[in-house]
Structure I
Amino acid sequence: MNKDKLVVAKKNFNSRLIVGTGKYQNMSECAKAIKISGAEIVTVAVRRVNITNKKKPLLMDYIDPKKITYLPNTAGCFNSTEALRTLRLAREIGGWKLVKLEVLGDKKNLFPEMIETLKSTEILAKEGFKVMVYCNDDPLMAKRLENAGACAIMPLAAPIGSGLGIQNKINIRIIRHQTKLPLIIDAGLGQASDATIAMELGCDGVLVNTAIAKAKKPFDMALAFKKAVIAGRLSYLSGRIEKTLDGRPSSPNKGII
């Protein structure tokens with residue numbers, strides 16, 4: 001397992017858990033939860049998290065960008081123009097090229113607007129960005145994103161913040177079989193077992209924010225997700241037994257007394 005790394009845009013990570021930085025009570029709580037989780041990548045909503053105003057608490061004062069990879073995202077963007085402007089600003093501020101693209105279609109369900117997402121992916125890839133893309137769980141659209149230059153496919157498990165867990169295992173498995181890109185479940189996980197399921201489906205990682213930040217005990221939940229991802233990955237690599245409708249004795253039939 002020590003040699004089993006998450007590889008995104010040719011960069012290696014020991015942890016397959018990515019954690020968001022929003023919804024915590026304060027930055028101190030956020031930083032502690034991330035440390036406990038073991039995450040090496042954190043998402044940063046450029047439009048919402050303070051990374052420039054030195055008169056207010058700066059995220060960098062709590063989470064060292066030299067030790068943790070910042071993944072600027074476009075949370076709150078509802079069209080390609082907003083998303084492109086946000087990520088170009090992120091590159092200007094911190095030199096970030098590894099980014100998470102998120103273009104939403106509506107404010108109620110927060111589903112991705114895939115036409116705008118695809119268009120944005122093509123433009124960003126041509127501009128030299130390494131784009132991890134939040135998307136729906138449609139295998140056809142996932143393939144189009146791959147062809148457009150995405151460096152990671154990030155289908156939702158369920159609506160953002162819903163805590164419903166993975167709703168379409170079949171499509172996730174299809175996407176897994178058709179792509180060589182990192183496949184990371186993004187949005188909708190509610191508890192640690194959801195992360196284990198994602199990893200057992202063959203996903204390369206999971207992104208979690210609300211499930212940890214809004215748990216009654218966020219630090220304990222951060223640890224639970226850390227262990228769940230490890231367990232799910234090890235289970236997947238171990239090779240599960242074949243499913244059968246018939247019972248099979250666990251002891252040998254020969255040599256019965």
Structure II
Amino acid sequence: MVDATENDEVDEIEQSRAPLVEHLIELRQRLLKGIIALGIAFVICFFFAKDIFNILLVPYERAAGNAADLELIYTAPQEYFFTQLKLSLFGGFFVAFPVIAGQLYMFVAPGLYRNERGAFLPFLAATPVLFVLGASLVYFVVMPLAMGFFLSQEQVGEGVASIQLVARVSEYLSLIMTLIFAFGLCFQMPVLFTLLARAGMLTSETLANKRKYAIVAVFAAAAFLTPPDPISQIGLALPTLLLYEISIIAVRMIEKRRKAAEENAEAAA
């Protein structure tokens with residue numbers, strides 16, 4: 001009797017092991033395709049790295065007022081080369097994101113019901129859109145204002161030392177990339193909260209009751225993620241708080257739809 005029980009347990013382990021191995025193989029294949037797409041996009045972006053960097057310089061040029069007088073430096077022989085590598089990886093991720101997201105969806109989709117697949121696709125589509133909105137806010141509003149603030153610290157006059165901003169290419173790229181990632185990630189808040197609400201792990205009442213804590217957390221995150229200037233910090237905090245309120249509305253809509261579906265199911269029964 002004991003031997004039969006042990007054999008059944010061994011069979012169950014073997015049956016569960018086979019699907020697990022198949023999933024791991026599929027995951028490896030999906031990851032490999034995503035890495036290949038990222039590698040191809042990286043190589044393409046490397047050939048256009050200088051053009052991409054010049055595009056990212058536009059906010060600086062708008063703040064300076066005269067692009068002809070704008071000067072950036074690099075203080076190590078390899079600095080600009082490594083800056084172009086970082087820039088190529090940065091641009092390559094954006095170019096390859098549709099492929100990476102598609103591979104992720106194709107890996108997850110077989111484990112979802114048909115209605116769950118339909119519900120998951122809008123969130124997958126909203127993710128890059130919200131990220132681009134956050135990046136656009138940095139590019140067109142926050143970065144020009146921040147660079148204008150930094151340039152206002154210059155000192156030029158007679159009888160005093162001349163203090164001028166001559167930015168390094170690596171530091172400028174790190175600044176704008178940090179802001180783009182910070183804003184892009186914070187703009188994912190509605191997607192995250194609505195997914196948690198659909199999973200039953202979050203309610204609109206909880207979000208509303210925790211609003212005062214959210215305000216403190218948002219300003220703390222803005223102080224940590226952005227440079228130590230008030231313009232970029234406020235520029236990140238205010239849109240994030242607005243997105244928090246939008247998230248509450250979105251979660252309430254999900255709750256109303258769920259309640260209506262439950263009432264219809266009860267009526268049909």
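Just so it is clear, none of the values below were taken in a lab; they were calculated from the coordinates. Nothing here was measured: the structure is a model prediction, and the numbers come from that model. Cβ atoms are built from the backbone, for glycine too; each structure is taken alone.
Between structures I, II, where is mean count of other Cβ atoms within 10 Å over residues 150-157 highest?
I
To which of I, II does the computed value -27000 (helix-only ellipticity at 222 nm (-39500 (n - 2.57) for each DSSP H run of 4 or more, over all residues; to 500)) belong?
The correct label is II.
When distance in nm of label points 7 Å out along Cα→Cβ at positions 30 and 94 is calculated, the result is 1.0; to which of the structures I, II does this value belong?
It must be structure I, since only it matches.
As an exercise: mean projected area of the Cα convex hull in nm², calculated from one structure in I, II, equals 23.4. Which structure is it?
Attributed to the structure labelled II.
Out of I, II, which has the highest value for distance in nm of label points 7 Å out along Cα→Cβ at positions 174 and 190? Don't skip to the answer; put the middle values down first.
On the way: I: 2.5; II: 3.4.
Top value of distance in nm of label points 7 Å out along Cα→Cβ at positions 174 and 190 goes to structure II.
For which of the structures I, II does the calculation of relative contact order in percent (Cα under 8 Å, 6 or more apart) return 17?
Only structure I yields this read-out.
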